[in-house]
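What follows draws every value from the coordinates through simple rules; no lab data is involved. Quick caveat: nothing in here was measured; it's all calculated off a predicted structure. Cβ atoms are built from the backbone, for glycine too; each structure is taken alone.
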Structure 1
């Protein structure tokens, strides 16, 4: 099994979570909520024809917020499916980040694979930074928006 951290549309409260729990894509088990140890800009940007796509901007570590998300265990089959879904390695990169588990009285840190944006236009740094992606507040992905290309 592979430990991953999701911060956008794959979270249990978001539009594409059904992909994680669809057994035809592979096996996934929710572990707990988590937060990045380091700060990153989390933005909702335009990607190809899609709007409000969440992206953690890896190249600007130290800027932004500690990003909240979820830790999941996924099998090899689902990891391959996620690579395709996230357009890895063409548009998203997969990095290992230190994530603080949000459970119990004592905080523990573990390493999780996370899909991040790299090599992006610095224009996206002008977009609002989020602590947590929430399509109810930000707007559902793929709707018309004024996000920077």
Structure 2
């Protein structure tokens, strides 16, 4: 399992998240499409490319698809993503992101990388869209998995 120092438990809702799902989140490659390039972010690792682009900053990867890991139709996920994108642009700059499973056991999920959003606004959106977790990045530090759900 990924080091617990890379996971921050926030316990914002009563849903449960399994160790297996946490491990999948931590092993995922979060591919950010920014300024014509693809930047890879992974839990537990710093991201020099983001630091070069943005200097001292805070950002996060968030999605609206498949709330609490329950599969929705492509149309419903697209509608939710459009709503999330509208909400994010009210707070901060955002770019497309994709969560890619290196084991290819589950399909790529689309999301967004949002820069300089306040943590409470980010977590409010994650709760609204019923997400187990978000990936948070702070310059100079390894990316962390912020878990809103309870451990199983």
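One of 1, 2 was used to compute relative contact order in percent (Cα under 8 Å, 6 or more apart), and the result was 39. Which label is that? Walk me through the numbers on the way to the answer.
Values: 1: 33; 2: 39.
Corresponding structure: 2.
If mean count of other Cβ atoms within 10 Å over residues 33-40 comes out at 12.5 when worked out from the coordinates, which of 1, 2 was used?
Details: 1: 19.2; 2: 12.5.
This value belongs to structure 2.
Could you figure out which one of 1, 2 the value -2500 for helix-only ellipticity at 222 nm (-39500 (n - 2.57) for each DSSP H run of 4 or more, over all residues; to 500) was computed from? Don't skip to the answer; put the middle values down first.
Values: 1: -2500; 2: -9000.
Structure 1 accounts for this read-out.
Looking just at Rg/Rh (Cα atoms, Kirkwood Rh), for residues 81-128 alone, which of the labels 1, 2 belongs to the structure with the highest value? Display every interim value, and only then the final one.
Working: 1: 1.11; 2: 1.03.
Result for Rg/Rh (Cα atoms, Kirkwood Rh), for residues 81-128 alone over 1, 2: largest is 1.
If distance in nm of label points 7 Å out along Cα→Cβ at positions 57 and 89 comes out at 1.8 when worked out from the coordinates, which of 1, 2 was used? Walk me through the intermediate numbers first.
Working: 1: 2.4; 2: 1.8.
Computed on structure 2.
With mean count of other Cβ atoms within 10 Å over residues 73-80 computed per structure, which member of 1, 2 shows the largest figure? Before the final figure, lay out each step's value.
Values: 1: 16.5; 2: 12.8.
Max of mean count of other Cβ atoms within 10 Å over residues 73-80: 1.
Work out distance in nm of label points 7 Å out along Cα→Cβ at positions 9 and 137 for each of structures 1, 2, then name the structure with the largest result. Show your work: numbers first, answer last.
Working: 1: 2.0; 2: 2.7.
Across 1, 2, distance in nm of label points 7 Å out along Cα→Cβ at positions 9 and 137 peaks for 2.
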